[in-house]
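Q: Just below sit the structures, each encoded as structure tokens.
Read-outs: derived from the displayed coordinates by stated rules, not from any lab. Treat the numbers as computed from the prediction; the structure is a model and nothing was measured. Cβ atoms are built from the backbone, for glycine too; each structure is taken alone.
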Structure P
Amino acid sequence: MSLLRQGTHYVLIGLLQLLLDWLVFVGATALGMPVPAGNITGRVAGALLGFWLNGRITFARDGARLGWHRFGRFAVVWSVMTVLSTWLVATVAHSLGLQWAWLAKPLVEGGLAAVTFFLWRHVVYR
């Protein structure tokens, strides 16, 4: 698989993930859920979509690259990134307010996506 092909699919799938994650986060926190819980809820929704699509499309070689073994590695990487994401988004919400956290979330997730591409490629879906 070419890095360019994988990168292109990763970006497109990532945009879908980000949209779902952000919509769930904004909806949950607008309804009164605390920012950390809302962030985790949004990331879970995006992660489930992303694990499935990236395993079936982005990092698939001769077929889907899914399964419990890969999901375990995915969960470890995702958990670390979720702690970082939640800390960053909660810090923005605490310092600047909820609406700024809504705006900051796509930037936070976009920055983390650049790092996680290489972790997904070399650790999770190898």
Structure Q
Amino acid sequence: MTDISPTERPERLCVARTTADGIRVVTLRGDIDHDVKDALTTALLPPDGADDGQAPRVVADLSGVTFLDSTGINVFVQVHQQVSTAQGWLRLAAARESVTRVFELVGLDTVIACHPTVEQALNP
């Protein structure tokens, strides 16, 4: 199943959601900043009432992210904490060099697993 949801400003961020072996894959394209905070949080977290008895496992495909500010960092940390509390995980994948550099500067890559490809993030 694929669900594509443009935000209120589609030139800013486009979100596509799929599932692979029970893992939620969220593909992000565009800019991640304050304007898309709520849309990003909603895209990464399981829908309300979606308790299928499994721990939430999420891979964020960042290959199409062209800009990321502190708001995006905060959303990733918040989602990481929420899914970890539920015995799940969040993995970041395929980030461009400029986005990876931001992760390294703030130390996010030491808190959340970052993988060079989505395929690697999907594997245990």
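Q: Of the structures labelled P, Q, one was used to calculate mean count of other Cβ atoms within 10 Å over residues 23-30, giving 18.1. Name it. Write down the numbers at each step before the final one.
A: Working: P: 18.1; Q: 20.6.
The correct label is P.
Q: A further question follows. On FRET efficiency 1/(1 + (r/R0)^6) of positions 15 and 95 (r between Cβ atoms, R0 = 25 Å, to 0.05), which of the structures labelled P, Q is highest?
A: Values: P: 0.35; Q: 0.95.
The structure with the largest value is Q.
Q: Can you spot which of P, Q the value 29 was calculated from, given it is relative contact order in percent (Cα under 8 Å, 6 or more apart)?
A: Values: P: 29; Q: 22.
Considering all the candidates, the number was obtained from P.
Q: Of the structures labelled P, Q, which one yields 46, 27, 20 when Cα extents along the principal axes in Å is computed from its coordinates? Display every interim value, and only then the final one.
A: Values: P: 46, 27, 20; Q: 36, 32, 24.
Here the read-out was taken from P.
Q: helix-only ellipticity at 222 nm (-39500 (n - 2.57) for each DSSP H run of 4 or more, over all residues; to 500) was computed and gave -27500; which structure, P, Q, did it come from? List each step's numbers first, then the result.
A: Values: P: -27500; Q: -9000.
Matching structure: P.
Q: Kindly point out which one of P, Q the value -0.29 was derived from, the read-out being log10 I(q)/I(0) by the Debye sum over Cα atoms at q = 0.12 Å⁻¹, for residues 31-86 alone.
A: Working: P: -0.33; Q: -0.29.
Derived from Q, not from the others.
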